[in-house]
Structure P
Amino acid sequence: MLEKFGIEGIYIVHAKKGYEKHEQRINNLFDQLGLKYEFVTDGDPSKFSSDLLNKYFSPDIRNIFTDGSISCTLNHFYCYERVVKNKNKFALIFENDPFFLGNFLQKIEKVATEANNLEKGFLISLENTTLKFPSFWKAKKNKYLYKANFSRCAGAYLIDLKGAELMLQSLKSDKCREIIDWFHNKLIDNKVIRVYWAHPPLVEQGSHNGLLNAGISAKKKGFIRRFRWNAQKIYKMYFVRLFKYN
């Protein structure tokens with residue numbers, strides 16, 4: 001369905017066990033939209049070995065982060081390897097808790113169309129997890145992508161083939177010592193890849209908006225978290241942006 005817009009792969013960063021409800025929800029959501037997708041679970045901690053981890057990470061990585069965080073980051077790397085292997089022009093990468101904001105198919109087609117005009121080697125943030133948005137004064141009608149200096153977490157993004165290649169190449173000389181969100185920002189700071197924000201955002205993470213329990217933190221779903229999230233979102237999306245000029 002999305003192939004005609006260059007989106008030739010959809011990959012879901014997932015866990016082998018403990019997230020069966022998340023998996024069923026994604027199956028229902030994506031199947032309803034007619035999307036072809038693949039769960040990526042190869043980075044399960046049960047498969048960890050020194051040789052495997054040393055291929056991607058610094059030797060002390062397990063002293064810094066939990067196995068769950070490392071597994072999540074490793075599955076993102078495996079997604080990039082699939083993008084390169086399959087020679088996907090563009091690919092969508094999600095963590096396993098996406099909630100679509102509005103008509104996802106219509107919005108992602110516009111994002112992909114605009115992405116065709118970008119220089120190769122980029123990542124497009126599709127989510128609102130950090131509640132960071134482009135300045136109200138820079139937003140333009142019928143424009144969906146805005147150059148940014150950092151990513152907005154790694155729950156939902158579009159990446160091009162060159163971007164995936166560049167990130168994998170960077171791991172050969174500079175092993176990862178971060179979780180995936182920080183890894184992206186390091187590469188952005190080092191000008192390895194470029195990042196753009198899609199606005200308005202297309203996706204919200206259920207582990208942040210209060211509709212799902214967080215996978216690798218203690219955050220629980222519930223009314224209070226949902227209320228706080230919506231209050232902050234309204235404040236930062238519709239008020240704070242008026243006083244942001246860059």
Structure Q
Amino acid sequence: MLEKGVPKGDNPGTMSPSPPKRDESPNIRIVIADDHRAFAEALAATMKMEHDLQVVAIVYDGESAIEVAIDQEPDVVLMDLQMPGVDGIAATRRIKEKHPETRVVILSATEGEHERARALDAGAEGYLSKERSVKEVTSSVRAVSQGEVLVSPEESRRILSHLRKRRARDLAERERVDRLTPRETQILQGLADGLSSDRLAGKLGISRNTLRTHVQNILFKLKVHSKVEALALAIRHHKVRADDPV
């Protein structure tokens with residue numbers, strides 16, 4: 001959904017005239033993208049109180065954020081991390097591909113390092129908690145509009161290093177999961193469905209000793225120490241699903 005900054009005439013759904021291009025006004029032109037309407041509208045209201053900030057649109061999902069950013073070419077997009085459909089990371093990446101000069105600041109309810117790393121990797125100039133004060137947000141908008149990045153080079157290197165290590169770990173896990181045989185996958189799926197060892201062995205037509213050997217092979221291949229760890233890994237990499245019967 002897309003909401004205009006200023007309606008035209010008496011019809012609240014009518015498009016407002018196109019806002020001035022960046023070379024016609026000293027204002028910093030902002031798009032706010034957040035699926036929490038109350039938060040987005042409150043943030044827009046505070047931005048409009050600043051003499052040099054102009055909210056040109058409020059949108060409530062990632063796809064609309066991409067569309068309005070391409071159409072309006074704002075100076076800054078304040079982008080929620082979690083939105084329905086296209087999330088803030090994917091929307092940021094697509095906006096930066098189309099308009100690298102548009103600055104993006106991710107807003108999130110959390111400040112996890114992995115999320116910060118994903119935001120920077122997508123091209124965002126900053127990552128702010130929604131708990132930050134209005135003054136901090138407006139200062140950040142002004143800073144990124146002038147070409148600044150809200151992360152120091154040292155922190156950026158550390159965060160992106162964390163992302164690379166996590167990707168390498170995920171790839172290694174995926175390769176181990178892919179080495180499971182069809183029979184081993186059946187066994188994991190049976191465990192995910194809550195079958196006891198006796199029931200699972202009977203369902204597969206094998207002895208309990210053979211089942212135990214398969215389980216030991218699974219733990220060895222996945223480099224884990226328990227069936228719970230093996231299941232968590234297989235589910236995370238979509239090898240088995242917790243709600244599917246064998």
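Source structure of the calculated read-out (distance in nm of label points 7 Å out along Cα→Cβ at positions 63 and 223, 4.0) within P, Q: Q. Ranked by distance in nm of label points 7 Å out along Cα→Cβ at positions 151 and 199, structures P, Q are topped by Q, which has the highest value.
When P(r) over Cα pairs in 10 Å bins from 0, in percent, for residues 71-158 alone is computed for each of P, Q, the one that comes out at 14, 47, 34, 5, 0 is P.
Taking 15.0 as the value of mean count of other Cβ atoms within 10 Å over residues 47-54 derived from one of the structures shown (P, Q), identify that structure. It traces back to Q. When relative contact order in percent (Cα under 8 Å, 6 or more apart) is calculated for each of structures P, Q, structure P comes out greatest. Among candidates P, Q, the computation of percent of Cα pairs over 34 Å apart that gave 39 used structure Q.
Each of P, Q could give helix-only ellipticity at 222 nm (-39500 (n - 2.57) for each DSSP H run of 4 or more, over all residues; to 500), but the derived value -16000 comes from Q.
Sorting P, Q by distance in nm of label points 7 Å out along Cα→Cβ at positions 39 and 183 from high to low puts Q first, with the largest value.
Since every read-out is calculated from the coordinates, none of them should be taken as a lab result. Everything numeric here is computed off the predicted structure, so don't read it as measured data. Cβ atoms are built from the backbone, for glycine too; each structure is taken alone.
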